[in-house]
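K.L.:
Pasting the structures in now, so scroll down.
A short reminder: the numbers here are calculations on the coordinates, not readings from a lab. Keep in mind it's a predicted model, so treat the numbers as computed, not measured. Cβ atoms are built from the backbone, for glycine too; each structure is taken alone.
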Structure P
Amino acid sequence: MIKSYRDLEVWQKSMDLVVARYQLTKAFPKNETYGLASQLQRAAVSVPSNIAEGRQRQHSKEFLQYLSMAYASLAELETHVQISRRLNYIDEHQVNNGLDKTAEIGRMINGLRKSVKNRIRPLTPNP
């Protein structure tokens, strides 16, 4: 039974992703501390944050909106990872590992979105 956003596996995996992205950016050049490294970290943090905030909302439609934002943050994160590779801050293995994780979380978010949508009952016209 899901009592809290903390019980959601997608939130847990997203939190693991945040830690992994912070560890990844430790090796970035010092001049990127407030640049790409910060943007990559903020995009990663945004994923579980949006899942948590949306789950705490009172209405399913709001939760769906926050899940969409979490999904968009994954795309932003993937873009930052690709830029990091092009700048030779990370290697191809790190890119692939990161993209595998974001793809898994993306699938989980989509599954959760479908589940939430199925719980929303359409309005039935009065007879």
Structure Q
Amino acid sequence: MRKTYQIHCEYDGVKVSLTGSPRVKGYCHCEDCRDLLNVPFHSVTAWNKEQIKIVEGEALLSEHQHPEPEMKRIFCSNCGETLYNTNAMDWRVVSQLLLRKCNDGVLPDELHSDSHFFYARRIIDINDTLPKHD
């Protein structure tokens, strides 16, 4: 049986289900994530678009298309919460912070980061034991 996770915006106006296992679960250090989300790195799960379903509040969704890379930030127009962003591979990238927030402050064990990627592009050194991929 495939596991299903639920995420929602700050005020529950938009609800999204994620089904199965993410393609990636890790820390992204690429410039594109930094530019799109204004963060030094992004702790993420990345899903195929077929794995994500808008359950409620689709009319409240807005998107911001990044001017250069093929990335979008999908957010609630009511509260501003980013539900996910897309990348050049058209994956749906969901923040581990949002997953944690929507699960009573606990990130499910199977969604914890298992590596760093684009680590050569980092702006902050991370001292942990996870593999670091360029």
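K.L.:
Between structures P, Q, where is distance in nm of label points 7 Å out along Cα→Cβ at positions 9 and 113 highest? Kindly include the intermediate steps, with their values, before the conclusion.
P.N.:
Numbers: P: 1.9; Q: 2.8.
Result for distance in nm of label points 7 Å out along Cα→Cβ at positions 9 and 113 over P, Q: largest is Q.
K.L.:
Given 23, 18, 13 as the derived value for semi-axes √(5λ) of the Cα gyration tensor in Å, which of the supplied structures P, Q does it correspond to? The partial results should precede the final answer.
P.N.:
Working: P: 33, 13, 12; Q: 23, 18, 13.
Of the structures listed, the value fits Q.
K.L.:
Right, next: Determine which structure produced the value -2500 for helix-only ellipticity at 222 nm (-39500 (n - 2.57) for each DSSP H run of 4 or more, over all residues; to 500), calculated from the coordinates; the candidates are P, Q.
P.N.:
Among P, Q, the structure yielding -2500 for helix-only ellipticity at 222 nm (-39500 (n - 2.57) for each DSSP H run of 4 or more, over all residues; to 500) is Q.
K.L.:
Can you say which of P, Q returns 26, 23, 14 when Cα extents along the principal axes in Å, for residues 57-96 alone is computed?
P.N.:
Value 26, 23, 14 for Cα extents along the principal axes in Å, for residues 57-96 alone corresponds to Q out of P, Q.
K.L.:
Given 0.3 as the derived value for distance in nm of label points 7 Å out along Cα→Cβ at positions 17 and 105, which of the supplied structures P, Q does it correspond to?
P.N.:
Label of the source structure: P.
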